[in-house]
Structure 1
Amino acid sequence: MSTETQDLIRIWEALPEVERAEVADFARFLLARHDGDAWERIIADPSRRPKLDEFVRDSLAEGTEPLDVDRL
């Protein structure tokens, strides 16, 4: 276990229960933001996506129709 991990555990254990929950929430926030950054990089990638391009082309060719709840 790294020194940073040990320090984090020691700090976390010294906090009252309510503040422990806040630390966990903040860690989840940081993790979600990191995951979001990865998705942004993937979406911004200018590489060709032939399957996606084909799907979009086919979807546009189908046209649209109003939602018919009875057909669901």
Structure 2
Amino acid sequence: MTSLHEELAGDSKPACKMCAYLSTLAPSEAAAWQAELALPVNVVGNTAVVNALKRRGVDVTEMSVRRHRSRHV
């Protein structure tokens, strides 16, 4: 039988899809993404980020990118 902690921790997923993706990358690649995401939206748009992620096989919405930028960058 599993403990309550094991049950709860095992069912937890990262709330931020961008953070979940970034955590799969090598530190230098994650840092490059974070640097680009820190730029103003008129320089690196959210749609451009979504399109780049789609080319890498990552399905993230524009809203997820926007939310990540507002909360984590």
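Computed quantities for the displayed model
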{"quantity": "Which of 1, 2 yields -25000 [helix-only ellipticity at 222 nm (-39500 (n - 2.57) for each DSSP H run of 4 or more, over all residues; to 500), calculated]", "calculated": "1"}
{"quantity": "Per Kirkwood radius over Cα pairs in Å, the highest-valued of structures 1, 2", "calculated": "1"}
{"quantity": "Entry that produces 0.45 once FRET efficiency 1/(1 + (r/R0)^6) of positions 27 and 51 (r between Cβ atoms, R0 = 35 Å, to 0.05) is calculated, selected from 1, 2", "calculated": "1"}
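Taken together, the values in this text are just the output of simple stated rules run on the coordinates, not laboratory data. From a predicted model like this one, the values you see are computed outputs, not experimental measurements. Cβ atoms are built from the backbone, for glycine too; each structure is taken alone.
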